[in-house]
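> Heads up, there are several structures right after this.
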Structure P
Amino acid sequence: MVIKKTKITRFVSAAAAAVCLSAGLNFTPFTMEIEAADQLTAFEITEEMQLGWNLGNTLDSYMSKNNEPLASCGLEAETCWGNPKTTQEMIAAVKTKGFNTIRVPVTWFQHVDVNNGYKIDDAWMARVKEIVDYCYNSDMYVILNLHHEEPYVNRSTLGADYEELTGFVSSLWKQIAETFKDYDQRLVFEIMNEPRAKGTDHEWWGPTKEETDTINKINADALEVIRGTGDDNNDTRLVMMPGYCASSDTSMMSKIVVPDDDFVAVSVHAYSPYNFAMNAEIEDHSTFTSAYAAELTSILDGIRKTFGDKDIPVVLGEFSTSNFGNTEARVEWAEAYISQTKEMGIPCVLWDNNVEKNNGGEAHGYLNRSALTWYEASEPVVDKMVEVINDDTIVWGSARKSPTIEHDDIDSGLIVSDETYEIDASVKNGNCTPGLNATWKELENGDVAVQYTGDQPVIAVVNSDWDNWTEIKAYDDKDGIAYYSAKHIAAAWGEDKVDEIAHLFVRTNSTTTVTKIAIIGEGKGEIELPPEDKTKKYDVDFANRGDSNTLTFTIEGAAGSTTNGCVGYMGDEWTNIEWDGKIGADGKLEVAVDISTIPASVKSAQIQIWWCDDENGEMTVYNFGAPVEKPTDEPTEKPTDAPSINVPETPVSMYGDANCDNKVTMADAATIYQALGNADKYALSEQGAANADVNGVLGITADDALTIQKVSANLIVITDLPLKASK
């Protein structure tokens, strides 16, 4: 039996290229000129905002005890996450560098009187106002928001608690709007930060309708409160509204209901592409590859199509790329990012938590707030952003709307599928179509056209082994058909490896009905029907896992049948721990899988059988820790028809230590199963074979592995090995 862990990396991509230019230049700060009496449109405000900086992990910090937020605290919250107290000098350093907007994230819930209509503490409001004034009086735009409101917005029962949540949010905005009513359009309000069903299995994706409805209603209620203060400034103040977790995912952005108001913008966050910008599990961040560039373009184009094409302003309230010691690549990323958002007319506000390095994907430190200098590894990144903003050859808003494209009729193309697929991300394993055959020969120089209703899907391609899952977003969508370019597929997959592409899926983060899939344009060739998916899936309740790091289960079928599969679970992405083996003469294969790498937060998983020579083979029973089945009697003779391995005449170094790592664990049982399943490929060492013969019967059989499992489960003590029997 072979045990190996695999993780499917998913990319969402479209074609783009990043040009590397020199960094480290000095720039003249952008200077804003606006008279207090002037009234700008929403798009004029966002154009003035240009490039912004977040005062992160400061007023948005909150105090906790035993990982639970305190009910209340005072002004010490500003520095409780390790940042120094904010000063006018910090703001001056930001302005001098070339930023024109400062976002001031604020967490309020620990500074309100819950028994007095959520009245905000006077001292906290005064401190917030003081910092807003640092920015506002420096002729900068200021974004003020409600940030980590954990008990009152970000909660698992988000979809059911509208009345309570809107009461909290509206009460705060009534007080904030009244406090700042004399401030002109340079002060922007952002109603919430990343509202989401915190603590659920879909916290960051796949919200329910009740959850998105709650967010939309809270946004509308807060806007009404802000506009209802009865003064001209709040009537024309730009108000930013987020969707579910402020996601840049197209399906979640599409759920945002924008009120009929001339001074509303959508708030989106995009630490994109995620694998480059924040994913600490990616070993190499040294290159901003063409695939990363393509993915970034696709994400930004999705924002433009969702809002820019409908004349809805957007503010990218948070973006950044963590410092992985990859300054040059981050500079290329910054140029690609700001060049495109500038053309699309989208102001971007850089997240800065003042963490310089060595913090996984959260090292978003740019300004050293104590020294009032810019961190060496990150200053070139900021300089490149400012350089692009000041580059007159890149015209703000020149590509605010998507270009108009004419497409071939979907029925004129090569039909991949004309079946109807109901796909639903809320249903386990229901978020994509079956795999469909589509090779690069068919795709080359064409478009994939997907006819659908519901939320716009993405497509994914894989190789003939069903590996290297790579996702691509639509570059155009009209009349219920989404279009995906082969050029974008090649950029995401890697142009030098496109001949490996063999299969295609259509996937959704929400609910989508797909009615037709075709290749149009210059795609050519014939599509073969996909093989029938014969995967057998068995749900495993990990809530009963306890402290065990081993999952054991039994596969039953015809003796001698080879079989394989995985133990898999869905986290941020689908992760497999693969197994394979051969069913013994007794019609059973006992599989032991090391699940120590599966996080304790995972509550459900699956045992899957991908293949079995016996098509009626089934998984019959599973358990955590102990063997699935324990023999009632120890045999005194080796069965003549059972797989076995002869034992060499070698002194035993440690009974049970089949893999010779000087300890006896479930891994030794797995080593024996491997050897029994494929002795040529997984032969035991001479010493390992001597150690492994422990059940009192001459020769190594599955009973030796079961005996070792008993030791691991504390049913037998190691000093009892080998079991007594005639040898």
Structure Q
Amino acid sequence: MATSTRQHTDAATEQQSDRQSDPRDEPQRSGPTQPTGPLNVAQKLIADHLVSGEMTPGAEIALRIDQTLTQDATGTMVMLELEALDLDRAKTEVSVQYVDHNLLQGDAMNAEDHDFLRSAAQRFGLWYSKPGNGVSHPTHMQRFGIPGKTMVGSDSHTPAAGSLGMLAIGLGGIEVARAIAGEPIYLRMPEVWGVRLTGALPPWVSAKDVILEMLRRHGVKGGVNTIIEYHGPGLAGLSAMDRHVIANMGAELGATSTVFPADERVREFLAAEGRGDVYVDVRADDGARYDRTDEIDLSTLEPLIALPSSPGNVVPVAEVAGRDVSQVVVGSSANPGLRDFAIVAAVVRGRQAAPGVSFDINPTSREILQDLTKMGSTFDLIAAGARLHQSGCMGCIGMGQAPARGGNSLRTMPRNFPGRSGTPDDAVYLCSPETAAAAALTGVITDPRELPSQLGIDYPTLDLPQRASVNTSMLEAPLPPEEATKVELVKGPNIGSLPDLDPLPDTIEAPVLISVDDDISTDTIMPAGARALPFRSNIAKLAEFCFADVDSDYPKRGLASKDDSGHIIVGGANYGQGSSREHAAIAPRYLGLRMVLAESYARIHWQNLANFGVLALEFADPADRERIDVDDVLRVEQVREAVQADAELTVRNTTKDEEYAARHRLSARQVDILLAGGLIPWLRHQGAQRKR
């Protein structure tokens, strides 16, 4: 497979001639070790971009990155990090800054962030997608995605691009900044989990039910340290956008990424977008093997739904049918395709949403809204009582569309963590567009297979356009280098600075300020929503929202600890699941966090903690977690020596006079970063070393 040198030839995405694709790898490490024998798609993509390391599960590898994606909720920090890295110009083939999260402009702050992001895109040589163009993932797929390429993004749903045969990985912003600067990204080689699909989806069942079935079987930790690769004859019935639905929510399984082959369905999609010339065939070799295997017969699936408040809490819709519904929301990156909106429009055509149901539609891109309107489907939705919102993430991230207290909200979105909707004690269910449409009409959770008998609605046959309403003028191309260097960053009063990060101390002795259970998400650590998101580039202000739903006094107590010894957080299994937002590491670090002691970590947050100088330790005996209380003082001595020696550490509870064994899983490179106080001071040190 020869993809590393292929250039994007679409007129809307021609690259500047100064872009470089050969990253500088520091410190120098051993060359890459290529696998032999038949390869699956994930192995091909990794082998084609391998800079160093061995493709053995668990070993640290470095990958060359072709494309990056940033969005405004995390992108402001990335742009500040690029400034801190003294970047002259992006060295990737394609880097795009999207504005799709902070769209509500109740005051000047979000608009000022948008101005800053546009100026930063111009200064550093990125594409810029202005507010209202669409959610980053489907828009990038439509305009920039190329089979065989690698991409990292400062958004945990970046793996959605795997639907095109790309290797796409969500990371913290500072890692993405490094990729933009031409550096490789490092990760532990995942296992490749092959999921064979057979059969065809029956009526009233769609791609959302496929990923919900995976979550029903395996839960939110089932895909940790894996790349999920779908293969088999069942793929023929899944369009590229159907695959996007599945790849997007692989993040909810904890997977590093999800990949599909680039086949005829991908070729059809790219041709419809006017980009057929960038198609590259990427398929598994005959005889390719997988580290784990699973199989789904699509013909046996039924409509499924994730109950509050976890994407892994999945049951058949029929099991909870009849529960009252007060809100239905269709849209977001999890169900972004034209089909997903058109099927809802066809189901509700000529009918009215049930009394008391707020029926909300947020299209995922301008292109999809244009096509939906040409089909007449927009009229059908509005006539049925739908509230049409702007193209963007909106309710998915808690930016508007917050449901009423005590009411059930059915959403086609990827996450239903507690309070993520913007309403405390919310009751959010995740479902397919078909199930959402059925609830909108009936006012209760309804198995959509009952619609023919209940309302006389047969499963619609859709006539989708063969050519998309391509609109390339909505994207601003990178400025030529000579113009870019003259651009001044536009920093309104809400644009802050990165906090100073001091080196890791040799002794940590500090109180436990927070203790949490399993599966705590980054939404809980650092809430999003309309109140907090405007402060994404103002860490001092944003930190005031930290752990707001766990302990409202935490920000004040944390800040008080900062001038003393700092503080510690104790967690359960899968600590930091969900969003890639590095703010969940930066803000607690700003408040004095020095160490987290948990049973296990979600991959991205674990990386983010090291990148901002926070020691992430795991209990050797998970039962020890129950022995530690809030306000206990924990002490760890000779920290620097122990982490460098990869030795087991002893955590002493000086309050209870107890000791607990703990360990870390950091690579030698990550240890160096941690000791320096984080990735930014480490990179500054590396730069100083090069100048000597």
Structure R
Amino acid sequence: MEFKSTLFGSAYYDEYMPYDRIDTDFQMMKDAGFNVIRIAESTWSTWEPSDNQYDFTHLHRMLDKATEYGISVIIGTPTYAIPPWLYKKYPDIMAVTAEGPLLYGHRQLHDITNPHFLFHAERIIRKLMDEVKDYDCVIGYQLDNETRAADAASSETQKLFVAELRKTYPDINEFNREFGLDYWSNKIDSWEDFPDIRGTINGSLSAAYKRFLRNRITEYLTWQASIIREYKRNDQFITHNFDYSWIGHSFGIQPLVNQFDAAKCMDIAGVDIYHPCKDELTGATIAFGGAVGRALKKDNYLVLETEAQGRTDWLAYKGQLRLNAYSHLASGALSVMYWHWHSIHNSFETYWKGILSHDLKANATYNELSAFRHEMLSIEDRIRGLKKESQVAIIVDNQSLVGIDEFPISDSSELDYNHILRWFYDACYEMNIECDLVSVEDTFDNYQMLIVPALYSASIGTLNKIKDYISNGGHALIGFKSGFSDEEIKVYADTEPYIISDAIGAHYDQYTNPKDVHITIDNKQYEVTEWMELLYNDDAKVIASYDHKYYKDYAAITCKDYGKGSATYIGCYFSKEGLKSVISSVTKKAGIDIPKIDYPIVKKTGINQYGRRINYYFNYSSDELSFVYDGRDGISLLDNSDIRSKDTVKLNDWDLIIIEENEE
């Protein structure tokens, strides 16, 4: 999707303001170069204060002012936070979990399969669309907000799950065999005797239910999109603000949503990226979040939320807001939008601060964002809508994530799927290897290198596709715990890793949690932690063995030429620095040139609308750093100066340079 200008703005809620200042706010936005706001998503109780009684006063105030000030609007459907009267009328709307019915108050604790909820959700969406459809300033619609299924497990929801199972497994005996329900007398003789899923000890069944809930989110968002398409103009888009797993900030892929499937009903993908700041700012979370955004529609994407001031530990150093905004654009974002315009004065997110502080006056955050916007506008036509070209892809998979959650690395380990994924991604990032993310359903034959982290759950078809990729000339780097179980988390009763063992030239039948174990890679020793597979070398080259009295005869890392390509297999977990050495060896096989620049100088590149290559170089550190420019002769866009290949470039702390290469 194309926009005439990069979208730059924030969420805005006139109804949250302590006093009437809408003209002041819109003038401040206009002065700062804002051209878009997001509204409506959080305020169902404002639009419908009681059953079938409506008040859209604030909505029209915002739309009228947006029209007056020339600011575009994205309308969010307000369905992720239900009003009190709806809960009071239908208490069964609240999701039922293992702890019982959830209590009203927080957002996204309702059951999205509940028919009472769906009736009232459709009614408010249609009422809202009737109010906004004729406004020219409305450019698009956001479905719900970071949608969840709230671990819903009411008896009615579970009936839907059983009905779905019955379609997949018409023969209940086949179902029992596939899920191993003989164990601990869990075998089901009749579908009517299906036990409460909340008590299951069966990892396959638990994973299947979580997949069922992910599918309900896809169904729910597709249903909302179908309603909006009845009203929207052809020039308007539908999106959703997808989020990520959370460890104090956005981190890995979202376990609760199959975002690849859910995005199919949308015109453009949107994401919410929150990341560490100050001395913890590395840019890796922004880059990873962008890779997810690009993956969902195989195109550029919208950043619908990121932090301005945010949480108290996120308050940025001077220059970091500018650096972050350009980092989003360099990853292929078509927008940078902040949560949110002002800091609210009470309720849950009082200290999740917006652009303006509680005094609602211009401040350092507002001034830096305004300065960035006006600087960026002077070169916007050269950097807008950057098209990325990655030679490396990383497979991501929800079912494997859930499988490792069901069967963790160990009882005490924090090493889960997303940490393994980010181990690989962040190593590439720090080496300035830009990566795309792909799902197991995607085609990845056009990539020179494929990284497969912890693909614990993989169908025979998926494993054969990876094997064919290698045989046909691709170069794969495959991580431990891959190819172990099928799509229902049932372990393959055959050589592990299943199907691909001949491609990697090794196999194993034992694994353990290491203690005092090391490996040596390129003459450097690294400690093995968390997990190790005891690999038998069949016909591969051993890259590393275990430096341990009792494990020294086993391989830790192997490499084999297979068909026209190669497969490198890593059977253990160790430091990111050691992983970089392995990645480097695979890129050489794949014919991929790695920049001689590495983190904290980060390079991002892509093609602009004129077919010219744009090279960004970021300094993610508090020190002044220098690097040797490795592109063709070109122009430094921010100061319009000439730059030649092999020139030495200095970057101040938290600064960047953007270079447009000359034509060949």
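> Out of P, Q, R, which one gives 21.6 for mean count of other Cβ atoms within 10 Å over residues 255-262 as computed from the coordinates?
Numbers: P: 14.0; Q: 27.8; R: 21.6.
Comparing all candidates, it corresponds to R.
> Another question about this same structure. Match the computed value 7.5 of distance in nm of label points 7 Å out along Cα→Cβ at positions 87 and 647 to one of the structures P, Q, R, and report its label. Write out the running numbers ahead of the final one.
Numbers: P: 7.5; Q: 4.0; R: 6.0.
Among P, Q, R, the structure yielding 7.5 for distance in nm of label points 7 Å out along Cα→Cβ at positions 87 and 647 is P.
> Of structures P, Q, R, which gives 29.9, 101 when Rg and Dmax of the Cα atoms in Å is computed from the coordinates? The partial results should precede the final answer.
Values: P: 29.9, 101; Q: 24.1, 78; R: 26.0, 77.
Of the options listed, only P reproduces it.
A short reminder: the numbers here are calculations on the coordinates, not readings from a lab. Everything numeric in this text was worked out from a predicted model, so none of it was measured. Cβ atoms are built from the backbone, for glycine too; each structure is taken alone.
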